[in-house]
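What follows is a set of structures for review.
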Structure 1
Amino acid sequence: MMNMKQMIFFIALFGVALIGNAQGYKVGDKAIDFQLLNVDGTMVSLADFSEAKGFIVMFTCNACPYSVAYEDRKIELDNKYAQLGYPVIAINPNDSTVQPKDSYSEMIIRAKEKLFPYPYLLDADQTIFKAYGATRTPHVFILNKEGEDLIVRYIGAIDNNHEDATQASEKYVEDAIEALLAGRLPKVDFTKAIGCTIKVKK
């Protein structure tokens with residue numbers, strides 16, 4: 001049986017572990033796979049993409065104006081990099097009881113309207129965004145396949161101008177993917193995600 005000092009130490013250690021887990025991933029961490037419902041009714045996991053070299057995982061949604069502003073750029077990123085081994089995987093983390101525009105039925109409508117070429121998945125129980133540590137929509141996590149593992153190599157924003165893609169002077173996601181394709185680590189591997197807060201059930 002543990003004495004009082006051991007009990008206090010165990011509780012403190014357990015608390016630190018919980019706090020660390022709540023913070024989500026850091027660059028260099030190993031990411032988990034998932035299986036989430038796509039807008040086409042299928043269940044999708046990263047393991048389904050056996051030929052991929054990595055992934056551009058984006059936590060995004062219908063309702064946030066920042067996410068909407070980036071929709072065309074998300075499509076462009078997938079059109080450019082999916083064929084090179086880095087497809088976009090979009091995940092809606094919002095609870096639809098808080099934001100009805102982010103319901104599964106509304107996701108289907110939006111995907112059809114914009115002809116999303118990538119999976120648009122629902123994080124229905126909100127476990128995946130918490131595991132990854134996403135806090136905004138959009139929030140990007142670039143994963144790189146290294147052996148059997150998916151290693152986080154970039155976290156943050158898509159670029160530095162959400163209002164106008166043509167005025168973005170720093171294209172963080174593109175630069176990170178180009179570095180990985182060249183066998184290098186991204187020079188900039190972390191930026192602040194700019195967008196709406198993720199809506200969780202109250």
Structure 2
Amino acid sequence: MKKIVLIISLLISLSTFLYSQGYNVGDEVAGFSLMNIDDTKVSLSDYSAQKGVVVIFTCNHCPYSVAYEDRIIALDQKYKSKGYPVVAINPNDPELYPADSFDAMKARAKEKGFSFPYLFDEEQSVYPVFGATKTPHVYLLNNTSGKFSVEYIGAIDDNTQDASKVSESYLSNAIEALLKGEKPKVTLTKAIGCSIKTKK
């Protein structure tokens with residue numbers, strides 16, 4: 001009996017560990033639905049007519065996220081018309097960082113002129129499924145017959161502070177490859193940013 005209990009405990013621990021790791025490149029992504037700054041729900045299924053989606057976990061307060069705001073806007077403006085729009089998600093607990101509250105998100109999006117949805121993972125239920133650990137943290141999804149799969153995970157580019165000094169545009173390169181019907185040459189990089197502020 002003790003052996004059975006031990007085996008069950010180990011299986012539960014293993015499944016929890018695997019779940020906590022989030023998606024890998026090639027994995028199919030489960031649907032999600034979160035509140036946007038315009039007070040409407042946005043779902044992954046809303047993008048079923050697109051070639052894919054650029055999901056970026058980001059926030060208001062993190063200096064890394066702030067440094068990338070203009071680049072994220074530029075990415076959305078460049079690739080939305082080509083079938084790869086940006087969807088930004090704030091995963092942080094605003095009780096820990098009030099600057100990441102829903103009202104503050106609205107204010108920041110208006111101030112910066114965000115051209116993309118800025119969703120609030122209020123229950124902190126979406127970012128763990130993806131496996132996001134930083135802000136910003138990118139997941140490039142490709143749409144195949146309504147099923148979204150991960151094609152690239154990691155950083156937007158190789159310079160977290162200065163856009164003029166970027167030498168490797170990981171995300172743009174990955175999108176360009178998909179637009180050509182090819183697989184990205186680089187599919188995984190290390191996301192550099194602030195840790196996600198969780199209540200758990």
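Below are the figures for this structure:
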quantity	calculated
Structure with the greatest value (metric distance in nm of label points 7 Å out along Cα→Cβ at positions 138 and 162, set 1, 2)	2
Distance in nm of label points 7 Å out along Cα→Cβ at positions 42 and 170 - structure with the largest value, from 1, 2	1
Given 0.75 for FRET efficiency 1/(1 + (r/R0)^6) of positions 50 and 106 (r between Cβ atoms, R0 = 30 Å, to 0.05), calculated: source structure among 1, 2	2
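Bear in mind that the values in this text are calculations on the coordinates, not laboratory data. Bear in mind that the values here come from a model prediction, so they are computed numbers and not experimental data. Cβ atoms are built from the backbone, for glycine too; each structure is taken alone.
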